[in-house]
1. Among the shown structures P, Q, R, from which was the value -19500 of helix-only ellipticity at 222 nm (-39500 (n - 2.57) for each DSSP H run of 4 or more, over all residues; to 500) calculated?
2. So mean projected area of the Cα convex hull in nm², computed for just one structure, reads 31.3; which one of P, Q, R is that?
3. Please state which of the structures P, Q, R yields 3.1 when distance in nm of label points 7 Å out along Cα→Cβ at positions 300 and 412 is computed from it.
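All of the numbers you see were taken from the coordinates with simple rules; none came from a lab. Computed from a predicted model, the values in this text were never measured in an experiment. Cβ atoms are built from the backbone, for glycine too; each structure is taken alone.
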Structure P
Amino acid sequence: MKESPMFSYPVGTLATLRASAWIGSLLGLLLGLNGCAGLSASTSLSSPDAGIHSAFTVQTKDGNASARVITSADRCPEISIDGQTQAMQLRAAPGTMPLRSGAQKDTKAAVFPLRSCEAPLPRGTTSAKVGGVSLPLAPAVAQRILIIADTGCRLKASEQAFQLCNDAKDWPFAEVVKSAAALKPDLVIHIGDMHYRESPCPATLAGCAGSPWGYGMDAWTADFFQPAQPLLKIAPWVFVRGNHESCARAGQGWYRFFAVQPWSAARSCNDPANDDEADFPDPYGVPLNADTQLIVFDSSRTGTKDLRPGDTAYGKFLSALQQVDQLSGKMSHNFFLSHHPVLAFAPASQPGKIYNGNPGLQSVMRTLHPGRLFGDEIDVAMHGHVHLFEALNFSSQHPTSFVLGNSGSQNEGALPEVLPAGAQPSPGAMVASFLTRSAYGFALLTAKKSDWHMTEYTVDGKPIIECDLVKSTSNCRRVGVE
């Protein structure tokens, strides 16, 4: 039985990899398909001459960043930082990773034929180049922040959910990226669930024919790196981990490519015995200006039920939330980012029924902040996981909340335009205003004097919803027609 998308879902060799990718590519050409069918894991997306598959910038903590390069070369490239050349460091070597159980009956070991490299970019860095590619750097004051979430193409046999990855209308992530890149953001936030190709496409379904699947480099290339290139080239990214990137699923790729924490054997997601550490990293702050920051919180292992003292996850989340309180005390204004929504709703399969909040997170948050759930310094909460746009403003003291999980992965239903009487995402959270849309899109957060403004866009870049954010409140309205 499928659960609400508010919660977690229940449920070779390099030569072989390249050969299978070539066959898939040929099949795609014969069928006249577009999209990413058969995309080779070794395809150079950024700089063919240097063997660079992808080069991008990960925003880390305290205004610092990390240059990341994925390359087919036999060593990491050199990088020029503010005119000084140095060797990039190996983050993760090529190889076939130990088999993880995944979320599906069909599974296979993850093959990563390319090496992952990194180099720190200290706060104040003015230029960084690798392989002739200039890496984007965040300004000291970020004023235009793009927000996406839940972007991958859903291939999930346990639910017979097979998105048409070769159809730009059915899987519009690449189109979202093109429209979003035209807005020239200073920073991109991805609020989790980048990887969705967990099962092979059925032989009878042309719409996803030739798609790679599993947790290896080929699936990551098709699901994220290839369509995301226009945005990877123009702005640094803040990556928030989703449940699809937990260790039991695509966590091996998560730690190779995107995590701010150093890669280590214990944090590689290769050994299930280490998951209780690898799945609960510390939160961190990303400053936007002198008094406002993002707080990145890893909720990838939260569940569908209340957690209790003594549970491993309870203790891990409690410690992390205590750190959130410490981080938020350093800034006047804070945006809390977690993949799983805390104060929001999700559609249910039964008519007229909706799901309220995430019980796993709420059960721990009540220990620290019984009423508000968040500390007083948290103004705004932003999430993904539910595949729609949702904006909630409260007459109670709860922070305004947004769900922004409509950037490409398969739509899973819609919320009612008007909430049922008395609907509360958490006891005492009194909803003053509510606005939602289930169509695909993305959002842009822009600085407006001392406050912020959010615009929700359609796939083709047309404004559809405008929201004024003042401290912990929001005022949203429709400005366009679908």
Structure Q
Amino acid sequence: MILNTIRHRHRILGINERNLSYVTVYNSRAAQEIADDKVLTKQVLEEAHVPTTKILAIIKNTRQLQKFDFEARLPKSFVVKPVNGVEGGGIEIIFNKDKTGQFICTNNKKLSEEGLRTHITNILEGRFSHNYLPDHVLIEERVRPHHTFRQYTYKGTPDIRVLLFRRIPVMAMVRWPTRESEGKANASKGAVASGIDIATGITTHSLQEDARGNIHIIEFVARTNVRYSGFRVPSWDKILQYAVQATKASGLGFCAVDFLIDRELGPLVVELNARPGLRIQVANQDGLKWRLEQVKRIPVKSEAHGIRLGKDLFGGEIEEEIEALAGKKIISLIQPVKVYHKNGKDSFVLKAKVDTGAGFSSIDTDIAKALGYTEAVQFYKKLKIPETFKTKKEANEARQQLRKAMKELEETDIVRRHVITNAIGTSVRIALELKCKIDDRIFMIEANISDRTELQFPMILGKRALEGLLIDPSKK
């Protein structure tokens, strides 16, 4: 069912290839042991100063369980899980106690102390562990979910998974607890999984697996008109930073890092997974194989470099969808623009400021000369037109003088004469028609010439040049 929901099957990573080409090759046995043991994981992460959930207690055998005092040792709310558990099995979330002293669990389930001891015994006997081997029990503090998750979850806390290869984030998803998953963030039990755009931390596609193992694309949170897509994950950059740091500390070259986001403490690493599941491909409607192959040989110079590579290579899906729907290119407030020389061959890349308050675009005088418009600049200077005028009437008269001189001397590079009013006063400027390019989009703009040597940006893009463009103030 997973393969049927992805368009490009040649991009998909299968379990055998995952194990043979990535888990075995890039994860040493020592690193896998760290990931498989949740207690050891926490020790390694704490030494590396990576935030993780707090351990309240560890129970290693039935003798310790018999002596364990739940009332004295634990707060009202906590989480019980196997140290070597797989796929979320054996995890029990305790929210509180009722008046009779029973533990309140997810989905309104209640457990007596004896019932909880029985569950812990099952964990110790290996019922939820790798190869059903005897296990230990980890009791952790329960994370209080971030307030932005409230509309999206049923009782439990969503978790965020970031899959990394060679310290580069290549794919991510969030798993939302639902009524079907009994308030647990377990996709195989019915939690909704949403892909996350690596660059922005915004959710994209969502899916849910039913009791028969069939996967369905999901758009809305159950019984609401709230869309799963478009949610911005809080503290996204911190999540990516901690994920990279966690892989470095553990020595894992290929793994998934799972997070919970506490309303006060922020992102906390819950666990590492040396053999991450492949459902994340469906949530993102894309395969892992081609992404992993892209970064196999790229040298990663630092943690920040790895994050930047992940964002640049595998982000931008949200932006692309908006552009496709609107038919417009998204640009930032500070936008690199390629400006072509008068000869049409040479070019300069300038850092332009997008100014929707300015009617006209503007370019520095020296840049205009470098672009081949020296004669036009000199022509304007010879007319000795004052830099500013006291009234708009005077400016318009100078504009007519300029128009007459252009006609007499057959000046062709100047396409228009602009009267500009600002805090300094009113001025007359000559305007050139310039060929520009942003990414793959080529367009013509009318830009007036002014001395911008004392200003931060050599170029201004005014609103007349912004047709067909959308501005995202958060884009960098």
Structure R
Amino acid sequence: MSTDRYSSPLSERYASTEMQYIFSQDMKFSTWRRLWIALAETEMELGLSENGRPVITQEQIDELKAHVDDINYDVAREREKQVRHDVMSHVYAYGQQCPLAAGIIHLGATSCYVGDNTDIIVMREALRLVHRKLVCVIAELSEFAGRYKELPTLAFTHFQPAQPTTVGKRATLWAQEFLMDLEDLEYVLGSLKLLGSKGTTGTQASFLELFDGDHDIIDRIDPLIAEKMGFDACYPVSGQTYSRKVDTRVLNVLAGIAASAHKMSNDIRLLQHLKEVEEPFEKNQIGSSAMAYKRNPMRSERIASLSRYVMADALNPAITSASQWFERTLDDSANKRLSVPEGFLAVDGILDLCLNVVDGLVVYPKVIEKHFMAEIPFMATENIMMDAVKQGGDRQKLHEKIRQLSMEAGRTVKEEGRENNLADLIAADPEFGLSREQITENLKPERYVGRAPRQVEVFLRDVVAPVLDANRNELGVKAEISV
């Protein structure tokens, strides 16, 4: 590793080796070569000829195929210093390795034929990896939700104690947002098309020349290229490039995943502050350089940090798409080289962190119960009041009594720092006519979680299980985080 120049933290610390390969030079330039082979094969199969003789031969195709992966980078780099053009430098380098085929490489194409088609192919592979990891995050959340579907816990609105829920039900809220992201991802992934070979302004004029004006033959070029590269179709019309709105759609999916992960990580960080739920903490992990006792939620904090980057990054392709001029301008290129790969590398890191955190989440039921019991007397007042009315009490008088006693108990908690004594105050008041045992019966946490356990069961069975079943071949990803 070079230590005398900047290196991206996305590569050094966060993104997986698999995602880094997808955006590597090897992936990019070997894909360029596969696209040149697809174009040459298509032209040969469609009978491209000159004076009755084929322009492209199988021998030339075989020579090209023999050098798909052994890319002579040194030759390309030296050539680019002379001609200042990356595509033509690699055409030259490929031709040096394939002297028989040198004259037919890139025939009829413009630079975007390899550049843009490769970008689509790379994004598709990256989306597939994101899909696999996202499915596994949903699977881990599903397992967690099922395990804790009945464990009562305080719910919060405005981060103030509210009507109780269960630990498992809260996890289904996280899972549901990731499922929405999965739907968006699958739609965008399923709708991706290649640019094809459209020429300098998208009119295929060069192919009209090559094939002597035969429109029927030219109509077959893009479908054949798409098939050879594993796509169903090419975009029907274009300028020189595919519409940059495609990048916008892709990055919006990544931003959606980031938003869901950020929300989950926020909840986990707040729960860790309450000591109810804790992200995994390794035996020798140091939480603070100064405070040795600390167990900081650093993984969840990193999820939030990277997620903010991805959400902001989604603006890049949107602005780029909006500001393109006519059939092509080059002010997209430098931005695309940064915004698309880094968006994917960051989301890859986010999902690895999510896998790591959810897989190792620690729940502390006793702390949860302690917090629950500190608030439940307030929440149980309606049930207590109804029981007192059944014993012959006056509902309106009892309501006022409970209001007064609740205020007194609240002062005891806030001003004196003591436990909630509302139940004792009610038991001591003869107007309620209830024993401490009768009141205690109303303080059982499971009485206040509503249909939360049932909702978890139905959600996991009817919503999550079919998704996991449909993607069972993708399950089992285990994340390794670097730091």
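1. Working: P: -4500; Q: -7000; R: -19500.
Derived from R, not from the others.
2. Numbers: P: 21.0; Q: 29.6; R: 31.3.
Only one of P, Q, R returns 31.3 for mean projected area of the Cα convex hull in nm², namely R.
3. Numbers: P: 1.8; Q: 5.7; R: 3.1.
Going label by label, the one that fits is R.
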